[in-house]
Structure P
Amino acid sequence: MGKAGEITQALANAVKSFGGEIRTESEVKSIKVESQIAKGVILANGEEILANQILSSADPKHTLLKLVGAQDLPPEFVWHTQSIKMRGSVAKIHLQTNGSHGIPEGTVVVAPSIKYLERAYDAAKYGEISEKPYLEVTTAGNVVSIHFQSAPYALKKSNWQVEGSKVEKLAIDTLAEYFPNLKSSIVNRKLISPLDLEQTYGLTEGDLNHGQLMLDQFLFMRPLPGWSNHKTPIDNLYLCGSGVHGGGGVSGAAGRNAAKSLK
């Protein structure tokens, strides 16, 4: 099976074969809109890139409220966009080890029972970090990556500047109950909190799914009722990320459907 990096490289090669250009480290500051028509993007360095069509895989709130802005959208549409429920509740902990961690290659999960999962999520409902978290652990060589739930973006009694070390310790202690060699094998560690996901990767409220997967935000209700066709009130601007029909998650379905909906 191909690894994630190999899939990404294959996609990049396909874009280049059609004459496409891929830029990294090129933050988009805003989408240029004139008379309700998207004309291009403006980068953080001030450069303007004009385009006939723009597809955004950023989450709907980030795209519409920050990159476009409420001033260029219908008031009722703005209100509905503001009401999209995000509420990220996932932290990531990446461990660099000396290789003697004892965890098998691939992915393992810590989820002993349905009751355990329910309690792990209950904490997030009340703005607290789960003391007995659900862990999804992916291991490749000496690198161990831990998906930690639940760790809510909005903490009721603290903040992420304080609680980061607590989440690291909870993740490692919980996993070490099953793999006792883990602690002694750790060389370095890196926490990515829900706040980091927002500030570094542009994920509103640290929501990996670009909007909670709830009945009123699911399937054809994504991102908003009546707007599941990837279009927006701004002509030539389309949404293609996890927050629209075909998402959440990284399946490629939303991008494929958006491409087929282009004029």
Structure Q
Amino acid sequence: MNVLIVYAHPEPQSLNGSLKHFAVAHLQRAGHQVQVSDLYAMQWKATLDAGDTLGRLDPRCFSPSGESRHALEHGLQSPDIAAEQAKLLWADAVILQFPLWWFSMPAILKGWVDRVYAHGFAYGVGEHSEARWGERYGEGTLAGKRAMLLVTTGGWDSHYSARGINGPMDDLLFPIQHGILHYPGFDVLPAMVIHRTGRMDDDRYATVAHALGQRLDALWSDAPIAFRPQNGGDYAIPQLTLREDIAPGVQGFAAHVRRSNR
């Protein structure tokens, strides 16, 4: 199988750097093909702007979505964007690896999403009508592929527990897992989160690496998060709100994950 690791950490000798090398070697030993987009090493341009198209649709006023679609459809995307899209189409599974900085991904990784997820590639796909609101949330260009987050934090796991001061980790990662990964079609596996990275000795590293190896071995067998597909009947269209008989009384992020048959 083909695996793409999109990696965002500025220090090659960091814990993240070591885990990235471990993941590549482990996957290759298992017979998989691996590509790595090391965003800092690539000096990835994080800002979406008019320079992302080689030929403007409207030189007077820059419309990010309009120019993005025009560039995609006419082969006018910046070469770095087109190269990353090709990697996504090649991959059977994608791993986003990053340290949790200020409750989210590093800016360089968000910039990768902003630029690579072009209009007509990751969004704005499919029929938009009273019956369907596009191919997204379980459908779309990247449907049939798997994705997983590999995340490190400096805090304790209790800090990110259901009553922890930082908020539940599932809630913090929901915009990435549901919005960035499930939106264009990925089946999203539960994240692997490594806490207390400042307290990593050799014994603990061996334990973490073993656990990561197990997760990598199960990339194609673990059950994905049961996000509700947009066009599966749970949502009223075009309002895109859950029907009243679906998860009654449940609000917020939790309502969009199936906990049972309903």
Structure R
Amino acid sequence: MYTFDYQRPASTATAAAAWQGDARYLAGGQSLVQSMRMRLSSSERLVDLGAVAELKGIRVDGANVVIGAMTTHAAVARSAEVRKAIPALAELAGDIADPMVRNMGTLGGSIANADPAACYPAAVLGLGATVQTNRRTIAGDAFFTGLFETALEPGELITAVSFPAAAKAAYVKHKQPASRFALVGVFVSQGAGGVRVAVTGAKGSVFRVKAIEDALSASFTPDAARAVKVSADGVNSDLHASAAYRAAMISVMAARAVEAANAR
């Protein structure tokens, strides 16, 4: 690792004040610390959010489940509130990586990192969530802007994410067997805002598929999703899967998600 200044504030306000110059917020550290160890990332200062109690916790606010940014994947997975209101979100969290990552990794860290194959971004778009920061509220559809890029401004800190409950929802992913990241993951929901279909792992950033949303709005069935042919243009191709394979799997995973959602 490179040398750096380490800060561990106890409040959101202190954390924001500690962010100066070439600084980074440290959440669970599952991506950032590994990048630093391999000298792929360096910062003059790390602001560790682990002691900021106000960034942790889960509460139900009307028809929304509000999850603090520093809440771990494991806490989301076992939360009775999440399991009752949005079981698909609890299941998604419980299937991220391995127990060590689930007990250290956080919701805020995951979406701020914006890994193109991460699971939480699919839930943010798939449920129409809103991201709350220490400065503003950002619609989920506007949050992810590109490969490892978000709408966050320098020094802006995610405080919580508000997920609206859906009448039906499910997330299904085709996993890379070693990392358990999604080669293709699809989150499908049917709620007050209509049908939403969000895909992770297939492009440089999470995205919605309007053609499948339209098909499911007409008929919320696996066959309707499976019948949509998704173009391979712009879809990732690597040693794990070709662009054509990933494009074909989007409809397949969407169909499986609809089947799971209908079975609840």
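Rule-based calculations on the coordinates, nothing more; no lab input. Only a predicted model underlies this, so the values are computations on that prediction, with no experimental measurement involved.
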| query | semi-axes √(5λ) of the Cα gyration tensor in Å was computed and gave 30, 26, 17; which structure, P, Q, R, did it come from? | reply | Q
| remark: Calculated from one of P, Q, R, relative contact order in percent (Cα under 8 Å, 6 or more apart) reads 15, and the structure in question is R
| request: Of the structures P, Q, R, report the one carrying the highest value of volume of the Cα convex hull per residue in Å³, for residues 50-177 alone. | output: P
